[in-house]
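Pasting the structures in now, so scroll down.
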Structure 1
Amino acid sequence: MSADTGESSPPRPPVPVRVAWESIDRHRGLTLLAIGGLVVGGLMAVLGLPPIDMHGPLHRWFGIMDPLCGGTRGVSYAIRGDWRLAWAYNPASIPLVVGAVVLVVRRLVGMVSGRWLNVWFLLPRRVAIPLFGVLLVALEINQQLHAPLLMGP
């Protein structure tokens, strides 16, 4: 019960996610980024990887991987449908590509129907930041364990 009014407060949602069908696209920027990423990833999947070395100095000189190492190759393989190699190069590449495809499908449905599926994750910062940190550290450890693969061409 609320101390001020004597009324009970509304129940909290069991899952910290808000989903709404609305007449406005509240994730337009993210969708445009996803479209751009899929176009670039598709070009890499068809034409091959860029002919430049995109590794940072720690990677090149000391073999220290960062969480993004293997991401370009991982996205290229994920778009080609080779999930095993995508996972080997960078596990984050698969949810990245799948998420981008979901955003594009969401965009197409919204353009046809005039209604947009808008989703918000309502995690408090005290939960979201440590969760993101743990996932980032886990990805870093995974990438470092796969250093010989990632050091290759």
Structure 2
Amino acid sequence: NDVLGIGGVGGFTYIQKYTGFISPGVFAMFFLGMFWKRTTGTAAIVGVIAGFLLSVLFNEFAPAMFGNETLLYTAWPNGKGGFEIPFHICMGLSFFFTMLLMIGISFAGPKVNPKAFELDTEMFKVKPQTTVLIIITLLIIAALYVKFW
């Protein structure tokens, strides 16, 4: 009978689940905003709001509305007499449908976004010294994993 209702699931699961209400819309907005010039500001705003609403839909209402077994998900008993979809599945579905919605809204807008910025490809070129440091860092991390696994 704790105050937050975490119960036996633990704080990590609690934080992950409720972070999952925000992250699908924010990630879709970031992903399309960074890598697709045609994304519009309207699509970004709608994406953040829709991502949250879709997360609420999948987390709270989908099993009751659409059933426990669909092509998109399988809802499991939650121990409280109801069914719930695992939160990572909810996040993935929210992200997917948010992306589709944002793409549709962006296609309805102008073909070329006048506010889009051009990326200089030189920014992504890595110097040989940096490549060596990356490899050394990865080898150290791999060695630590091997030692302490």
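Every number in this text was worked out from the coordinates using simple rules, so none of it is lab data. Remember, predicted model here, so these are calculated numbers, not experimental data. Cβ atoms are built from the backbone, for glycine too; each structure is taken alone.
Given 15.1, 52 as the derived value for Rg and Dmax of the Cα atoms in Å, for residues 21-92 alone, which of the supplied structures 1, 2 does it correspond to?
Of the structures listed, the value fits 1.
1.63 is what came out when Cα Rg over 2.2 N^0.38 Å, for residues 53-124 alone was calculated for one structure; which of 1, 2 is it?
It was calculated from structure 2.
With Cα Rg over 2.2 N^0.38 Å derived from the coordinates and found to be 1.36, which of 1, 2 does the value describe?
Of the options listed, only 1 reproduces it.
FRET efficiency 1/(1 + (r/R0)^6) of positions 61 and 85 (r between Cβ atoms, R0 = 30 Å, to 0.05) was computed and gave 1.00; which structure, 1, 2, did it come from? Write out the running numbers ahead of the final one.
Values: 1: 0.70; 2: 1.00.
Traced to structure 2.
For which of 1, 2 does FRET efficiency 1/(1 + (r/R0)^6) of positions 101 and 133 (r between Cβ atoms, R0 = 41 Å, to 0.05), calculated from the coordinates, equal 0.50?
Label of the source structure: 2.
Here relative contact order in percent (Cα under 8 Å, 6 or more apart) has been calculated and equals 27, so which of 1, 2 was it run on?
2
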